[in-house]
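As structure tokens, here come the structures.
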Structure I
Amino acid sequence: MGGTKSGGNGTGKGFTAEERAAMKERAGELRAAARRASREEKEAEAAREVLAKIADMPEPDRSRAERVHAVVTASAPQLAPRLWYGMPAYALNGKVLCFYQGAEKFSTRYATLGFSDEAKLDDGPTWAVAFALTEVNAEVEARIAALVERAVAR
């Protein structure tokens, strides 16, 4: 085959600086691609877990959670669905921004849509970070969408 043992430049002295730099660049590209695939796979699995958790909820929590999930993912596609304390949550850059808690979870009379301190809902010296949900209708969906969009935009 005509090459040398120590490199591809024909001198027998190893790889040139340019060849080494090119190999380092390619190795970095491969590592980045592996991280991307791994992250994408993890996010897809987490999203499946959220949908399975929602499907296992009793009514009316299930239908409310389905609608909240649809509104949150449509309003802020950059949020990654995941489970948080056994409930559907939506994270931005790995940190939970908002979450749904069914009424059945703690035997309360209403479900809750909550926001973590990562959500930028600041409004003066005081603002709400959790909202009771007794039903999710078109008006509530619009309010959820506005809150989520505001939480990720700041």
Structure II
Amino acid sequence: MKILFINGSPEQNGNTAALAKELLKGKEYETLNLTDYRINTYGQELPGDQFGEVLTKIKEAETIVIGSPVYWHNISGAVRTLLDRFYGPVSQGELSGRKLFFLFQGAAPEKWMLEAGEYTMNRFASLYGMTYMGMAKNRSEAKVLSEKL
């Protein structure tokens, strides 16, 4: 099973990556740090855009784990930009058969912030045909969620 962890945090070895390590303990996986790629915002056509490279890696994976810190009450800008860019190049249902896990952590997120992030990921998975497997906000939840891998 090919697993891709998409790290939406600028801290490549921070809390988001630590959650992924707990979720994916004992599994082989590839980490894609969004900060290593130039992904232009939706509607921009600028040289050097690497969305196609990221999309190819996503399409090659059977299981996708998206991790984001809570920034300004929601998912990080890097993750939001990635999701926005799916509109157009990716058809509804195109990622059918894949599983999507979501890691969402922050110092003191409020319930509504977590619900908004989970709603976004659940909707994203549904739109593109993936099975949404759930969200973990801390290491103990990541450990429990890992049983669904």
Structure III
Amino acid sequence: MEKFCEDIGVEPENVVMLVLAWKMNAHQMGFFTEQEWLKGLVDLQLVSLVFGCDTICKLQMKLDYLRSLLNDHSSFKSIYRYAYDFARQDKDQRSMDIETAKAMLQLLLGKHWPLFAQFGGFLDQSKYKVINKDQWCNILEFSSHHST
């Protein structure tokens, strides 16, 4: 994944990589199976290409499209929900550890939610060690209703 990110000129922690993983329906952070990769290429209409410079260049041209999905409310909500399952390190657990949750929330909401810093402070001071899926979804709802 590091080499791939280097090839397309994107930092691994860039939110566009999360959107790409969502498009590919990847199940594990930092790794795409062949099936996930091919699904993503089909969705991005790059399937007829053989992986090489041409594919990398064409994929780079799709990055703006992938970023634009973050501005579409329905797509963003789907990406946000996907991020929860994607980022959980232990897929057998029903919750996400608080440090991973804070990092993912920073990635997804940090730049767009004016109250994110205060919410991050709240999480830092809370007794919570994990966040469950209901809490994760409620944070998105809370952020969209309390944006000033």
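We did not get these values from a lab; they are worked out from the coordinates using the rules stated. As the structure is a computational prediction, the values presented were derived from the model and not from experiment.
Which one of I, II, III has P(r) over Cα pairs in 5 Å bins from 0, in percent, for residues 42-97 alone, as calculated from the coordinates, equal to 4, 16, 16, 15, 15, 17, 11, 4, 0? Kindly include the intermediate steps, with their values, before the conclusion.
On the way: I: 4, 22, 32, 28, 12, 3, 0; II: 4, 15, 25, 26, 18, 12, 1; III: 4, 16, 16, 15, 15, 17, 11, 4, 0.
Derived from the structure labelled III.
I would also like to ask the following. From which structure (I, II, III) was relative contact order in percent (Cα under 8 Å, 6 or more apart) calculated, if the value obtained is 21?
Answer by label: III.
Hey, another quick one. Matching task: 22, 17, 15 is the computed value of semi-axes √(5λ) of the Cα gyration tensor in Å. Pick the structure from I, II, III. Working shown, then result.
Numbers: I: 49, 18, 11; II: 22, 17, 15; III: 29, 17, 13.
Value 22, 17, 15 for semi-axes √(5λ) of the Cα gyration tensor in Å corresponds to II out of I, II, III.
While we're looking at this one, here's another question. Using helix-only ellipticity at 222 nm (-39500 (n - 2.57) for each DSSP H run of 4 or more, over all residues; to 500) as the calculated read-out, with -10500 as its value, let me know the right label among I, II, III. Mind dumping the intermediate values first?
On the way: I: -16000; II: -10500; III: -19500.
Answer for the origin of the read-out: II.
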